Structure P
Amino acid sequence: MNKTQIIDNTTAFVKETLKGAEGGHDWFHIERVYKNALLIAKEENVDEFIVSLGALLHDIADAKFYNGDETVGPKMARTFLQNQQVDEAAIVHVENIINYISFKSSLSIGEKFTSPELEVVQDADRLDAIGAIGIARCFNYGGFKNRTLYDPEITPNLNMTKAAYKNSTAPTINHFYEKLLLLKDKMNTNSGRRIAADRHLFMEQFLGQFYDEWNGEK
């Protein structure tokens, strides 16, 4: 089976698997990450096939929707890719992308996997967490979890462990300070940094407007 056919099959598999998924982690999120990853990859020395598979499968079974089980996604990806007769080295690489792409992975202590392909997919995923779409996804997930929009009495936790991050029930606005506003400086590639700068500025402007409206000043 050629690589183009495998990508097409992977796309179909992900679309079907994520039918009815929460709006911030649905097929459209995957599609945006996939397109951003291919855009960034043009300026990087990477294996575009691995980037494509990693982007398409990175959220095939997001742990937050599986009681925090981080093994489901890699297992699901492996089974699918084996059925597509993808070679073992590529499967392992995609598994590692799924395992290490998330922001919470950066909060854990210990040995970490890295590769240029992971860096590209990670940047693409992080770009979808900031800017206008990032704001929309943030509040969509907050609503999905029935979280408070904002509570001035609950301050952001800027020194969270991975466990604390996974179990947080803080107001949605806190997530900007605990993750979203930190992503600009965590970008791996020049393309990622360039795009992130504009999206970061938009979030800062949004927060300024939000507080003005909250306080009755506008």
Structure Q
Amino acid sequence: MTGQVRTVDGRVAGRRGQATRQKLLDCLGEMLSTSPYRDVKVIDVARKAGTSPATFYQYFPDVEGAVLELAEEMAKDGAGLTDLVAGRSWAGKSGAAVAEELVEGFLSFWRKHDAILRVVDLGAAEGDKRFYKIRMKILNSVTNSLTDAVREQQAKGRIDEDLNPAGIAGSLVAMLAAVSSHQKGFQSWGVKHADLKPSLTWLLHLGITGRKPPK
């Protein structure tokens, strides 16, 4: 944890206070992985953290406020997805490697943050702009990088120039996010992770370059 951490009333939290605040967030994250978001109560989070509701309210206005803190931290971690594609070459085997790394990045990110991502998706779907902005923060930079890649391929005559680059990139990112959030569902259909990853890689590479990945 870096920077100053403040309580709800604006006081700067000391080291012990910061540790307590983080423990509350950690316990909330664990509870979201096993309980529906709206079933989680302040008293339950406080009890799990070994403290009181009064202490919880020193750091967060309510459960939703704490969830937003978790979501913001997750979004910072999501910045690593952009690093997998920004400025990378899609030529030849390099492009196949970029596609594979981005697919693995999405699948791993969603597995790691599955609980909080489900809450973010729910809030965004219900029109909560705070959750919507967090979701867009995760996906926009990747979409922008892929849009640039599509434009480069269009300039080389490999993709129909009448197609909208942002439309292609946004569709591919939406595909990656949707499939990544539904990994358990694919397993119930008999599609293993080992099968899912090359399938997504093939589709992503084809969408960006207009060609199948080289073997």
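Every read-out reported here was derived from the displayed coordinates using simple, explicitly stated rules and does not represent laboratory data. Worth saying up front: this structure is predicted, and the values here are computed from it rather than measured. Cβ atoms are built from the backbone, for glycine too; each structure is taken alone.
One table, with the values for the structure above:
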item	result
Winner on FRET efficiency 1/(1 + (r/R0)^6) of positions 79 and 183 (r between Cβ atoms, R0 = 35 Å, to 0.05) once structures P, Q are ranked, highest first	Q
Distance in nm of label points 7 Å out along Cα→Cβ at positions 167 and 191 - structure with the largest value, from P, Q	P
Given 3.2 for distance in nm of label points 7 Å out along Cα→Cβ at positions 47 and 135, calculated: source structure among P, Q	Q
Which entry (P, Q) yields the derived value -23500 for helix-only ellipticity at 222 nm (-39500 (n - 2.57) for each DSSP H run of 4 or more, over all residues; to 500)	Q
Structure with the greatest value (metric distance in nm of label points 7 Å out along Cα→Cβ at positions 87 and 159, set P, Q)	P
Which entry (P, Q) yields the derived value 1.00 for FRET efficiency 1/(1 + (r/R0)^6) of positions 55 and 95 (r between Cβ atoms, R0 = 30 Å, to 0.05)	P
Structure (P, Q) behind the derived value 120 of volume of the Cα convex hull per residue in Å³	P
